[in-house]
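Each structure below is given as structure tokens.
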Structure P
Amino acid sequence: MRKNHAITRLSVGHACVDVYQGAVAALVPFFVAERAYSYAAVSGVVLAASVLSSVAQPLFGVLTDRRAVPWLLPVSTLLAGLGIALSGVSDSYAVTLAAVALSGVGVAAYHPESARVARAAAGGSHAAMGWFSLGGNLGFALAPLTVAAVVAVGGLRLTPLLLLPAVAGAALCLPVLRAERPRPAGTAGPPAAGTDDTASFVRLSLAVVCRSVAFVGLGAFVSLYAAERMDGSRAAGTAALFLLYLGGAAGSVLGGALAGRWGRVRVSCWSYLLTAASIAGLLLAPGPALHPFVALTSAGLYVPFSLQVTLGQDYLPSRVGTASGITLGLAVSVGGLISPLIGALADRTSLRTALTPLVLMPVLAWLLFRTLPEPALPAPSGVTESDGDAPSRTS
């Protein structure tokens, strides 16, 4: 299978999986409306989707470093979809938590192995990996619209229809897996070039956690916050969440282009400073004026997204699966561990007060990025300068 075809299929499959990460936040207003959940209760739903994913994702990364497990891609895609499909079928809060937790496990299993397969299919091209990340970002952006199209029509009882993207995603990845050359157990790929820089990877991971807290915190509550600021308009809330996720499409492409000229670390630093200012603007802007700040926040959070993935892989060249499991997967899950605190504070004060500490998260990420070196990128095998997408060394 040609490289471009493989990356396209993997990107669309990535979108189908990340619909379910975005779907958790998109379902929050419907849980509030139909089941009268408090802020603390809906943050518990976000936590359920995140906690198992946060723990399991690095474990799946270690597994993919030791052996190829390509069958995880279709299986994990279906698990992610099944959990969300079941989340609305029962009024039981415990059943809802279990369903979204199942979806979180599916997402956790998908990301490390998909990043390994995509890296192999890309032949080392940073541009191709950017397109793979873009697929996931588009999936996030489509989640609010997909959920609204289904649930707004017939209520939470129609969530089983949300399994359809998972079926499509599982089918799309099968030709890529058939084309992949089998590897003996115990070998995760060709020998890695370079040595591990564990200290830099740890600092990068802490920055990823700060980004995740800001991203997941806003994802869980921005639709409720926008609706609250605009006389309870559910459409305004859906639009805010859509903008938060849609900016990922532009951010990923822009990040790759800017990093090619100025370097991944420097571009990420600028991006996190922009994000701190835009979150502050989001919280202070009156009424509909908050929507442009949501879009700026989204772009600022997503510009470093694919850059962090490749930085992590370059800092840990001997453990690409582990690096991918942390930087690609945990970037959008570990923040859910903080969501209950935000929800509890919102119940006691206000949503604006509860969301205000999120301004500090990109500032902390900026401080951490300022300590990181820009690693040299090894030339990908089979790719030459004439290909136009070979990564160049930045400093």
Structure Q
Amino acid sequence: MTMSINRRGLLLAAPAVAVAGRARAAEPAQGASNRDHGVASSGPFEIVARFNGPGPSGIAVTQGRIFVGFPRHAVNHKGATLAELKGGRLRAYPDAAQSLPSDRPPATRLMSVHGMTTDTRGRLWMIDDGKLAGQPLAPGAAKIIGIDPATDRVFARIILHAPVLLPDSHMNDLRVDLTHGAEGTVYVTDSSFGSSPALVVVDVATGRQRRVLASHPSIQAEHGFMAVVEGRPLVFDPPTHPPAFVSGGVDGITLSPDSATLYYSPLTSRRLYAIPTALLSTFSATDAQLAQGIRDMGEKGVADGLATDAKGRIYTTNFEHDAIFRRNTDGTFDTMVHDPRVLSPDGIFVDGDMVYCTLGQWNRLAGFNGGHDLRVPPYYLIRFPVDPPAAVDAMKAMPG
């Protein structure tokens, strides 16, 4: 998307074309065939926007407004790192001074917005991973930000610091629980740019923060893990071989509708885990006590982002199958979307009866492909219904 800055300092972009009602993947016919039916596109979805320039990651929707994050940790781009999609255009959010690159101290501006979410009051929250490609993590850069869309003002700015923040930290995604703590508790996944992942727990009222479960198997990337990405079998085997696909420790994170349970998963894993937030939010609980509360929920496929709907069903992105799955409350799974355009489904967000997801093509970054950036814009923001309409039998039409 071609971007420019107008005289008011707002980041503008060429129209992010909305195509509601078009670009829908049809359900494949399941007739007799000697070919794999699983390679066909399935599930209805809409392309909400197409982006050139930086690739999108975080996505959040609140009060009918759509916000998108464009992190700078992979490519240190000059566009907005946080933008609102409005009227088919992107506008730097909450303003150009905070979202565009500048010489302002890292603690006072947005450096690299990654994961995004909302709380039960409809306020926007994000994790600024603070990382600019090719540069060390600057003091004050990694932080939790809360913005009230009603006023477009930052109401929370919690700087992450050592020993919670490590030199190789990758503060990836977050969820906000307003049922614990005087002003809520934030749970952050540090998937790590190195080999030191952990969950981070932050009390909003006091800014108190701690790093937990860093050595627990549910947090770690699985060595020897193999993923098949765009038909290529790729093995996670550091430090023997450089990474060949997007990999890391704890990454995906989501809350149950009542905020009583936090679900999470390492990026380099197929398993889903859960822990009670009453336990996780207790700062006096030891890692051993926290470990006792972890439940292994079984396999859910290779997921980056996780999201929960009002019925407690969990949506999982899957970069092996160009798909988005749903884990139902009884443990069964449905394929919601499957399409060759669903490359590296990343940030995912449920807004009422619609699910939004960004497609960043992260597996094609130069760092995974011998220095060659294989991404092909545009990058998509898609959405699909949580419950696609049931087919109507025309033979059972009611008399007029």
Structure R
Amino acid sequence: MAEESLNANEVVLAEETGHVSVITLNRPRQLNVISSRVVELVAKYLEKWEKDDDTKLVIFKGAGRAFSAGGDLKMFYAGRKDDFCLEVVYRMYWLCYHIHTYQKTMVALVHGIVMGGGAAMTVPLKFSVVTENTVFSMPEASVGLHSDCSFSYILPRLPGYLGEYLTLTNARLSGKDMVAVGLATHFVPSEKLNELENRLLSLNSGDENAVRNVIEEFSIDVLPEEETILNKLQTINKCFCKESLEEIIESFEAEGWNNGNEWIWPVLKVLKRASPTGLKITLRSIQEGRTQTLPECLKKEFRLTMNLLRSVVSEDVYEGIRAFSIDKDNAPKWNPPTPGEVSNEKIDLMFKPFSPELELHLPAEGKASRWDGKYEDSVYPSLRGNK
């Protein structure tokens, strides 16, 4: 079989060659941010290929200098009045479940920026290949959102309390760091990435051992960067194990006065600049995620995202998007402005379960129901625009 997306300007390109299918995020000028159309097409192709006996291997990559910078924040901002964004939210969480549980061998070639929802398309894969140009971060809390798209499940399973640190501080990891902590499986120099892709295409197989052997021909063993935050894990664990955001900030600031901890001050500045509401919601979500299953985390994150985009307790999401992506004045006015003013009652409200018909519907176990639970089968199409 040989099929290629007919429209080269489409936001997602799909190519089928023999037993290998390649999916390319194709919004390079926008750093391949994830729009409603992107989610729709990725879900369509992944379902098609999982059902197709001829497809053995799926390669996932991004055009240009990014894999994906995450969700399209301007899309959320534009859709705030009519609930347009709620459709893409439902579709994205449903898609995240299927990516985590995909039945065919998948390889992500992660060259450049990979953030938020973009990372949700790479980290869960059996093989995730990064380069010296790869940069990972979870910036959602800094704009009033939360670490979503399954990351309340992924981050608590990193070493120590690194997950809490990454999501609260918007800290970045290099490709080498990602391999070191398990967010990627292999490090391949960028000049070898195209050759690796061609070898995988010529392999024409989804056999995991064969795929692994090919990748390992190009990969190199790496150690974390000398200045990596991974070398600060003892301090991070000491501070970010605290139960409340206020305790974390107080502990982290106290550590900053110790010799050798000058690195804390710029990080603390970023932490204090973020949305207090977003930070508190994110922290609780990550803490809960330590003992939750993947479906539990996805359903919880779905509720949180829906509530945030509907401004149930705060409009910080839209203020953050305005300040950092629309007006770009980098001067958000959070409401409330300090962590101490964000009440536990408001945070509790964000986590309250929806009525059963409004929850994210993930398929039950078993091949027969594998692709159930889609947006079209939910009540949400009939509720759009009715806040």
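Just so you know, all these numbers are worked out from the coordinates, no wet-lab data involved. This is a predicted model, so every value here is computed, not measured. Cβ atoms are built from the backbone, for glycine too; each structure is taken alone.
Could you tell me which structure in P, Q, R was used to calculate Cα extents along the principal axes in Å, for residues 86-309 alone as 55, 44, 26?
Of the structures listed, the value fits R.
With mean count of other Cβ atoms within 10 Å over residues 214-221 coming out at 27.6, pick the structure among P, Q, R it was computed from.
P
Among the shown structures P, Q, R, from which was the value -25000 of helix-only ellipticity at 222 nm (-39500 (n - 2.57) for each DSSP H run of 4 or more, over all residues; to 500) calculated?
Answer by label: P.
For the read-out relative contact order in percent (Cα under 8 Å, 6 or more apart), a value of 27 was computed from one structure; give its label from P, Q, R.
P
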